[in-house]
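The numbers here are math on the coordinates, done by the rules we state, and not lab data. Here the structure is a predicted model, which is why all the values come from computation and not from measurement. Cβ atoms are built from the backbone, for glycine too; each structure is taken alone.
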Structure 1
Amino acid sequence: MTTEEQTIDSKIKNLENELENKQNKIKEYWNMILLSKAELENLEKRTKKEIEKNKQKAIETFSKELLLTLDSLELTIENMPEIIKKNESNFITGLELTYKMLIKTLINNGVQIIQIKKNETLFDPLKHEAVKTIKNSSYNNNIIIEILQKGYTLNQKVIRTSKVTIIKNKK
């Protein structure tokens, strides 16, 4: 082999090595791109979950505060003296409509009243808070006989338990 051929051979080997190095760099950069893409997708998923969690927490907090207003409005309507109901029927109608609109707004945003049938529904500590117990042998134990304050859920999560009176007979 002549020196010229050796030089050409050497240049070819150098170029092949350089090409291999460049291909390895391309693979390395490609892997970095894929890793960055995966990290970005994971960040996007975590961010979406965090945004949804914060949104639900804000709705829950707002709903709980709004329930106090709803309770107050409900008590006002229920305890209005008859004379005012007769003489101020337009005012009472307005209060009742406001109450219904407030309930509709809550329902439209995922808030539901915890349903209880007096004298039928069994006490459930996940949904109810027994504020009072009484003895009455006419009923089975743990039957709810009085609703003292309505309970509510937000998207099936209890945000306020129902305050109830239940039967507790000694056995």
Structure 2
Amino acid sequence: MHVIPWKVLREAVTIEPIEGTTDERVVMTRQIFRLLMEAALANIPFDEKYYLSTHADVARSVQQGKCPGGRQHYVASGYYEGRDIGRAGFDEAWYLERYPDVKKAVIGGQSFSGWEHYNGPGSKEWRAPSKAAEPDLLRWQNAIKRARALNAAAKEAASGGQGHVNGAGPRRPIAAASG
């Protein structure tokens, strides 16, 4: 996928400072976000045969000429639907060596494989699927941790420090009835 020059993209997004930090928030349309994600997703390891054999509806769409292929489906909508792409990019031997607790669970019969672990709790625990993915995963983890902290701080500020956001403003104590 062709990615436009920054000077062109910069005209379509808003970059604003986040008060009290050295960070900035980027505001863009969903369409621009999706295009940027397409560029990223187009380059991940992908097993077309696995994807089509696992997702019969996508295979039918491809056979009927409604969709050019499994990768194209994944990039356009499968990623957002949480569709499984299989083991592409996963290194079983490395994973078991990198995570001795998983190796112990596999040997002890508590997990069938490193892949099963990664596909279950492992990815949610920020465990890398391969040595090559580890640096990128660390960058994602740090960026998401920072964004969550900034979002929580913004919600707290919007709630007047009450830890409550419901669109109606901060909570106020109910005055005791006099009588």
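Starting from the value 3.6: which structure in 1, 2 was distance in nm of label points 7 Å out along Cα→Cβ at positions 76 and 156 calculated from? Only structure 1 yields this read-out. Comparing mean count of other Cβ atoms within 10 Å over residues 68-75 across structures 1, 2, the highest figure is found for 2. Which structure, out of 1, 2, was Cα extents along the principal axes in Å derived from, given a value of 72, 50, 38? So the calculation was done on 2. Quick check for you: by distance in nm of label points 7 Å out along Cα→Cβ at positions 108 and 124, which of 1, 2 is greatest? Max of distance in nm of label points 7 Å out along Cα→Cβ at positions 108 and 124: 1.
Suppose you compute helix-only ellipticity at 222 nm (-39500 (n - 2.57) for each DSSP H run of 4 or more, over all residues; to 500) for every structure in 1, 2: which one lands on -22000? Computing helix-only ellipticity at 222 nm (-39500 (n - 2.57) for each DSSP H run of 4 or more, over all residues; to 500) on every structure in 1, 2 gives -22000 only for 1. Starting from the value 28, 10, 9: which structure in 1, 2 was semi-axes √(5λ) of the Cα gyration tensor in Å, for residues 100-147 alone calculated from? Structure of origin is 1. Here relative contact order in percent (Cα under 8 Å, 6 or more apart) is compared for structures 1, 2. The highest value is that of 1.
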